[in-house]
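Please find the structures below.
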Structure P
Amino acid sequence: MASKNSVNVNDRTYDWPKQPVVVICCDGSEPDYMEDAMKRGLMPNLELIVGKGENLRGLSVVPSFTNPNNLSIVTGCPPAVHGISGNFFLDPDSGKEVLMNDPKFLRAPTIFEAFQKEGAKVVVLTAKDKLRLLLGNGLTFGEDGAICFSSEKADEATIDNNGIENVCDFVGMDVPEVYSAELSEFVFAAGAKLLERDRPDLMYLSTTDYVQHKYAPGSDGADAFYSMMDGYLGALDRAGATIVLTADHGMKDKHDADGKPDVLYLQDLLDDWIGLDTAKVILPITDPYVVHHGALGSFATIYLPASVDIKALADRIASLPGIHAVYDNETGCRKFELPPDRMGDLIIVSRDTKVLGTRETEHDLTALKEPLRSHGGMTEQQIPIIVNRKTTDLKSTLRNFDAFSIGLNNVVEIARAAE
């Protein structure tokens, strides 16, 4: 490994790693999942990790969705700085609703890019390909460059584009179905093998929340997933890496007593209140993979014409059952550290079982086979921060985007941690 003192990126300073630092973003991993599994003896390796390290709590970014939180973790800063405010937004330049998967929307360099420029070996693995270009932005590939690929398109990886080829043969797995637990297992399996082979300075493993959307803590599906994950955590730990395990968001039940999604269709309401298509509701949870959540989450933003009394409308929405809070653009963006130019005139957050939709006719829920579980609001903001080393000098309130800082700057006796 290269030897440096520190690297500065996005107004934070990171110490140079003395052994590999592996940050894991276990998508949708409400803290109860691992707590429940450990209590029932299903995660013995995680118990050992917690015993010698830390089992902490932190907060995610709101909206508690995949893209803004993954990009916060890998830049070490909130969306107000890096610019990724959701999975989906209304592009003010084009006026079109688009996915936030294009690196052109990213306004800050990643920690990986900064470290690679100083000579670090970097490995970035993600389950879904939607994140790959954003996470790998600014990296150089080739024979001696970074490695960055997704499970979803592992069979398409090349040396020039991903820093690796013949991934399925190397991992010993075929490309998994995108809606499966195996999509995440592929990330863990590849990470463990690459750690053993390459000893990278920094590694990032980002999974998918397919399981968490379907299965609550303590269910058979959740038990199988976390038991699988535990085996790979043990392998990473035994390889001598510093591990920081966190999540992009939590996950909650979002259905009524009959098991039906508990939805407030905002666009339908606004069409009725102020006129058809007068308002525009944007759901930042929207991405190419909506089978397991139907594009229903606990956060929405609304664009309004100047003729609408925004305060009066905000008060009316806030009075609806299941609404946590309604903010104007300035207040909401300041509270949640969001880029104002990528949010609408109002920001809506729901609570408890409630999720937000556009029009009922625009959501296909036929693929939901289990009662809906989803995320996006403040009630899904608590996430785990688990470290396999003792830590020191931590802030009183931790965020998931402190993960690399913890692994690089706040680990006790990091130079002897692998002994």
Structure Q
Amino acid sequence: MQFKNESFLIYGLKDSGIMCANYLLNLGANVGLYDDDKTAYLSEAVNSLIEKGSKIADYMGDNEDNYDEHKNKMVDYNIVVVSPGVSIDNPNLVKLKRLNKRILGEIELASLVSKSQIIAVTGTNGKTTVCTLIHKIFSEANESTYLLGNVGTPFISCADKLTNKDVTVLEVSSFQLETVHNFLPHIAVITNLTQDHLDRHYNMENYAYLKKRIFKNQRESEYLVLNYDDLLVRDFSKEARSKVVWFSVKERVDGGYLENGKLYYKGEEIIDADDLNIKGEHNIQNALCAICVSKIYGIESKNIHQSLFDFTGVKYRLERVFEYDGITYFNDSKSTNCDATIKAVRQMTKKTVLIIGGKDKNQDYTLLFDTVKNCTDKIKHIVFMGETKYDMLKCAVKCGFLDVSISADLNMAVKIAILNADRGENILFSPATSSFDMFKDYTKRGEAFNKIVRELNEEI
């Protein structure tokens, strides 16, 4: 793609959009800016882009009465770079696509300019843990490795600086996969697939279709790492042209597997499961997945073993953060769907008060509360909060779990949880939903929980 003198509309002015605009301006491109939230235009970052030559493209251009000579029309631009937070069925994007404008995302743009080898990881849960673990293994084996994408740092931030000696470990969400066309990772990974983001993707068929896009351009020379234990993911292999490598905690497969309490790769023992600091069956799957990727790339087993042995997990993923007055607090803010919270509940070894709720994602909560009802030896009380609190309450009562409270916000939820927890018990913050009703993202939500817990216990 020729960038100089080409015209790009940046649709969505969050971090990745701002970085894309800066990158394109530096190459001499004509850049327009648009966000559905007009307050985005007031930021210092947008003002800086305007000073560099960008213009606000504040309307579609089909009503000349709204014309402003200081602004451009969206239709003035040939290529539209869409931020992950903007749905592909946004009415403006639909119109632009009908006008034959090229639609792509930040991941696609970055992959066009990067020369690095890409390891791309998607799935409903485990993406961040797997990516962080792969990055740790590669880095400690002295590979030049970058951890980018949905994990926190946009790919475009350093894409043009990466060489063919570098490895990019890229976490890719279903939102980002909506706008990929030519994206081609050398190793693609799908961790698992359960209900998530149905408020945006409408049904599981659409969600699964998007996840499969991570390997649609792969050829026989690339690799696809799949979860054999997930029947839906296992079925994806039928559509793959690349070499499929499996991981499983249930069967001996051609790849990574668990047998007699040890993790193997194609017959070679890598590590004993008891030597992992990250516990639970789902984390054994995450470790096996990272082992497969590392062995495909050629990392020595001794390096993989040491990195796995040292790895203590990802921040805000079932993180044991405090113990005050005999109560242990677990911060699982990264739990953004029901399946993640179910896994967290199953890891509790003491009586636990669960704080749950956030922004609605059109999930079915039945399995979650059926699980909680069958874990009364673990979950003694639930505090509901956020946009979903009443829907969750109705489902919990329908499933027969009645030890519940309703809270207006996270601060009150923690206070209620403390009142219901006794010495020697746990408080688990595992929302099972996204954070966007009250917080910018799960990290801000996690930070808020820790701050509230600390301040409340200092008052006691």
Structure R
Amino acid sequence: MSARYKPLLLAVCCVFGTVMPTHAASVDPALLNVPQESNRQQFTPLSAVFDESLVNSPRAANIRAQLGISRAAYAQALTLPNPSIFVLNDTAQLAKQVGAIVPIEPPWKLAFRLLLARSQVKQVDFEIQRNLWQLRSTVRRAYLDVVMAIESRQTYEDLRQLSEGLVSIAQKRFAADDVAAFDVNRAELAAFQAEADLLQSEKKLDQTKQRLSVIAGRDYKNSISVQHLPQFQLRAEVNELLPDFSKDLPTLDSLIADALKNRLDLKVVRQTLAVNQAGMRTALGNIVPNTQLSAGSSYSGNPPEGPATRGYFIAVTQELPVFNFQQGELARLKAQNIQIKREFESTKNVVTEEVISAYQQLSAARQRVAYFQEKILPTSEKVARMARRGYEVGQNDITATLAAQQANVQTKASYLEAVRSYQQSLTDLEQAIGHPL
């Protein structure tokens, strides 16, 4: 890969939050934070999956391939008009002329084309960075889906174990003539339902793992070990999937300012305007047509007087810009210039709206996760534990115990959904401002 594009890929990697080499074949895995067989961690951090996807994913390779296409603009800009040859054979006058016509292009036309090509390549560079940034969002969401699937499966596993324990308690009480067979049947039904939910969650987990592996560029059988959520008390534990409540969110004004400065969508539109202005300069330079220089040998075998003559000729042809002075192209570019400026203002408006929406959603999600951790989860677990204990000693009936147990599982599922909402809002906000938080 050309050295010219190494700064671009390094810049993209900085957007991803990591630094990577430009050649996947010569990558040192230690630089990518990808665990090795000899030193494999229990899980692969989200940042390492970002790196792996950037290097190995066919989607990233497809995006980077646009670099070579954009470089062709320089070769096109350096293309000059072809010369022509002609042969004239006048049998009436026994005259022959053989020569060449060479277009002479003014140097400013070449300069304007090179400036236009440079603007076009820069625009493609911004588009590549934007597409890689969107790929980061796809990887993050796929990683989160695996985490949520693992935690959901564990929740249903806990419910299955609790249901089996409740069946055992109901059978003991039935054997002691303390409860009717109805309690045993209700407990067994709850255990069967928990088993069915567990099997379904395992299928969902397989699906999300295979999807993440494919997105990261692995074989779908080679799953990625993702980070787990801590058990349901997690306020004090550091985890990149959960909010860090020791730090406040940045102010909304500062995030909007960051978005208007760093958002790649705005950079693409701004560069599109630069390309349009370079096109206008090129059109202005093309108003004056190319001069044509003709030269060659001349032979006349039947002059009015004297013998046959031989010689040479030189001619200069200059087309005059009377009817075509690029007025159509200039009118189009001027109208397009106005439209791009309107698009830029529209994109700024959309970016501001996206930042505000994502910020408010993230703030609400943080509060909801905090409320679950501080109050809802401990209380739900306490109620479920007391209900089970009450049934063991005969203070509760089977209906109340099952309801409390199922409510506790539903509370944990709601907590997982709150964590998912937080991560999705965080992803949306990072996408909106154009850099990681």
* Of the structures P, Q, R, report the one carrying the highest value of volume of the Cα convex hull per residue in Å³. => R
* Computing relative contact order in percent (Cα under 8 Å, 6 or more apart) gives 21 for which of P, Q, R? -> R
* Structure fact -> The highest value of distance in nm of label points 7 Å out along Cα→Cβ at positions 82 and 146 among the shown structures P, Q, R is in R
* Asked: Which of P, Q, R yields -10000 for helix-only ellipticity at 222 nm (-39500 (n - 2.57) for each DSSP H run of 4 or more, over all residues; to 500), as computed?
  -> Q
* Structure fact -> mean count of other Cβ atoms within 10 Å over residues 42-49, calculated, reads 19.6; among P, Q, R the input was structure P
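So distance in nm of label points 7 Å out along Cα→Cβ at positions 90 and 178, computed for just one structure, reads 0.8; which one of P, Q, R is that? Write out the running numbers ahead of the final one.
On the way: P: 2.6; Q: 0.8; R: 12.6.
Answer for the origin of the read-out: Q.
Since every read-out is calculated from the coordinates, none of them should be taken as a lab result. Worth saying up front: this structure is predicted, and the values here are computed from it rather than measured. Cβ atoms are built from the backbone, for glycine too; each structure is taken alone.
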